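Values quoted throughout were computed directly from the atomic coordinates according to the rules given, and no laboratory measurement underlies them. As the structure is a computational prediction, the values presented were derived from the model and not from experiment. Cβ atoms are built from the backbone, for glycine too; each structure is taken alone.
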Structure I
Amino acid sequence: MARRPASAAFELVAAGEAGHFRLGGVLNFDTARAVLDKGTAAFGEQQRVSLALSGITHADSAGLAVLLTWIGRARRAGRAISYTALPVQLSRIARVCGVESLLGGLEDIAAGG
């Protein structure tokens, strides 16, 4: 069984131009609700959001659920959200769950694509 990270901290920050963000730290059951809420507030009324995931150090299926929730909300509002640098850990969970195609054309960090 995989060990849980000692710290359940995350960081969601604006990264450059409007609509661009970076998510780092832990994206798991312990942080999912806070990440979801913070992201939803940060994204606001942006028509296009780009979220770099390269800073994620640990993730689980609850983290994947956050990403999928943002996709659903964006689609219902007629907006777009895209993710870059999906960590291998999240990519594998998405593949097992059969939802990898919902995340779009992502590049895995370790696999290079």
Structure II
Amino acid sequence: MVDLREDPEWPRLFFEFWAYALRNPDARARLTDRNDETREVIADVFEDLAAAFGLPLPFPAERLSRMCYAMGSGVAFDMALEPDAVDADLFAGMLSIFVAGLIAIATAPDADAADAA
């Protein structure tokens, strides 16, 4: 993820547009399309990495992508509100923990339990 401190206006503008999109159906459709495209790229990365390491994805790639996107949006929002309180490596740390959990689930003896989630 790009360090959001490189362009401190980006999170503010994104959330302004996000709030506008909640009230405007045309803007909502445009933002949703853009978010879908971004999540598709993230899902492709999950599928490619799982194949490269020979591990099954414990959840559909699209769901994992939405989880990551939501985490990134949350960090961006938090950073926009409190830029000095949010460590620049927070998102990377979250992703490391997230991926470690996915690997643990995928390699657990009862890996099919993830299907219930």
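Points to keep in mind about this one:
- Structure (I, II) behind the derived value 44, 16, 8 of Cα extents along the principal axes in Å, for residues 15-54 alone: II
- Read-out helix-only ellipticity at 222 nm (-39500 (n - 2.57) for each DSSP H run of 4 or more, over all residues; to 500), computed value -24500, structure in I, II: II
- For 29, 18, 12 (semi-axes √(5λ) of the Cα gyration tensor in Å, calculated) the corresponding structure among I, II: II
- Structures I, II, by distance in nm of label points 7 Å out along Cα→Cβ at positions 23 and 39: label with the highest value: II
- Sorting I, II by mean count of other Cβ atoms within 10 Å over residues 63-70 from high to low puts I first, with the largest value.
- Looking at relative contact order in percent (Cα under 8 Å, 6 or more apart) over structures I, II, structure II comes out largest.
- If Cα extents along the principal axes in Å, for residues 31-78 alone is computed and equals 35, 23, 14, the structure in I, II: II
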